[in-house]
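Quick heads-up: structures coming right below.
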Structure I
Amino acid sequence: MRVYVAGHRGMVGGAISRKLTERGAEVVIRTHAELDLTSQADVRDFFQDEKIDAVVLAAAKVGGIYANNTYPADFIYENLMIECNVVHQAFAAGISKLLFLGSSCIYPRAVAQPMREEALLTDVLEATNEPYAIAKIAGIKLCESYNRQHGTDYRSVMPTNLYGPGDNFHPENSHVMPALIRRFHEAARQGLEEVVIWGTGTPRREFLHVDDMAEASLFVLDLPDDIYAANTQPMLSHINVGYGEDVSIAELAAMIAEVTGFRGRIAYDTTKPDGTMRKLMDSGRLSAMGWKPRVSLQQGLAETYRWYLAHVEGDAPAEIRV
């Protein structure tokens, strides 16, 4: 089976590519230099030339709050173009099976917790990433519309916060998990007595290891048609993928301090904003179909720190606490 993974250099796309290879699939990949997914002609030629059996669409323009606020036009344009080109040209090439990866930001800003699939399009979005969220919603609706009109089998999964090997540990534009790993690691190495974290530490977040996300993605892609149809609706077909539990930022910080060997104080700058107080996915739909995560947060943190040491810092510890 030849599977094209769009976005194979990203954390999730890379994990899915590894899992597919382990299963014996032939993974087809292209770098951005080899294939510009925002170019309709390039994407058309690619799908017409290659004999692809299925597509995993994990490619996207992503960034933090600053990037989303500064470049909203880039975020909505590039993501819409990628989705439209890949979905339509896959259909035009006769590819009936596709998996689209979205984001938890598709849900309204003020939404009941945990977030259910039915909450989609029920209220206004978070303003800071609205263009990106709208593009992701459009991706879901593209898949549903081609299914309804053309009888394709295009499915969508919406992950919670992901972490793991291949994450972005940039000191300025990384997400909370890798940002804290880097900060506590540097504090431990420098012998600092204190690490200060923005906010009160009380907001709660859910984290899913990227290998679990890869397994869940292929689980959904492989679901028999009757089981998938019994658990979704033609116009409400996306499936949440989460860990099922959340932790406070304070709890997360304490766990990362333990893993990295930081023994100083953890302080909180309460003059800084907390952000959304809770973001937890309701993954009951996926659980009912038989999938559960396997990597605990403690195990995942230790593995991610090992990867950080080997690939970012260029060394490895004698022992990591789990």
Structure II
Amino acid sequence: MIGYYVHHQGSGHLHRARSIAAHCPHTVTGLSSLPPPDDWPGPWVRLPRDDDGDPTAFGDVTAGGRLHWAPVLHAGLRGRMTLIAEWIATMSPALLVSDVSVEVALLARLLGTPTAVVAMRGDRTDPPHRTAYDLAELLLAPWPSALPEPGWPRHWRAKTVHTGAFSRFDGRALAQECGDGGGPRRVLLLMGSGGRDISTAEVAEAQAATPGWQWTTLGGPDGRWSTDPWPELCSADVVVTHAGQNALAECAAARRPAVVVPQERPFGEQAATGRALTRGQLALVTPRWPNAGDWSGLLEQAHAHGGERWSQWAPGDGAARAARALADTAHNEQAP
């Protein structure tokens, strides 16, 4: 039995968990404030939220800088930690995966349960991240080993499995209408559900400045939400997206040319991902949303660059590699 904690912010953590669980030979129990997805292959423990209520009453959520999120006297936090502890005591899992919560990883390890932590790019040298990464038996890095995160200590690297990026679309056949299909060239602006730095006016200005391109927006407050963006991804001549792991993995699976605009995120995560993409020459990366007059040239440049180099970022079997690493770790921890 493996437990898999899925953070409720955004959709990337859940997509990643679903992909891994589908390949795992062990029973995987999901632990999350999110409802269980229809295709989840095992049990699911629904956890209370720990971020609702009056934020002025949360107290020092970092416990003096040693944790990331532990609001004081919060019933939801107490309830979720109690449920996780009760599940561990009842099921005796061989491994608990944290994707991602320092506090959940620490709780599991304090209860004697080995942990695997899904690693993230950016500066993770703060005390909470160092604690979680240090205590983990396994670090899963959903990016290629050829583009490592600089500055990691040797003992982190020694227990890291680089799976390459992966998404729910790995192995799916390209949609019939796949880019360069005649007519106006198409831009897909792929926004996430975890917040954005781009205004509606900036997007409108970019559209107005590129009359030879037809723009479609998915996600964010101004675009429609699609449970299956694969056809739109495949039909795009260029994808414009942020540097979140899930969005990039989906773009990479479709092998589409891309303009990547990293957004402000804690610990510089997306900026660090953008630097890795630039090192690998995988996509056109701009440090901020470009001026309207620059968009025409950027789209042409990205289109000419193409998307075939994405195979270095997302080889297509990353979820299977991750599931195999979890199964191996669980087996090793159970061995006498």
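Values quoted throughout were computed directly from the atomic coordinates according to the rules given, and no laboratory measurement underlies them. As the structure is a computational prediction, the values presented were derived from the model and not from experiment. Cβ atoms are built from the backbone, for glycine too; each structure is taken alone.
Once distance in nm of label points 7 Å out along Cα→Cβ at positions 52 and 284 is computed for every structure in I, II, the highest value turns out to be that of II.
Looking just at FRET efficiency 1/(1 + (r/R0)^6) of positions 36 and 268 (r between Cβ atoms, R0 = 41 Å, to 0.05), which of the labels I, II belongs to the structure with the highest value? Mind showing how you got there, number by number?
Working: I: 0.40; II: 0.80.
Looking at the calculated values, the largest one is II.
Structures I, II were shown, and helix-only ellipticity at 222 nm (-39500 (n - 2.57) for each DSSP H run of 4 or more, over all residues; to 500) at -13000 was computed from I. Calculated for structures I, II, distance in nm of label points 7 Å out along Cα→Cβ at positions 188 and 308 is largest in II.
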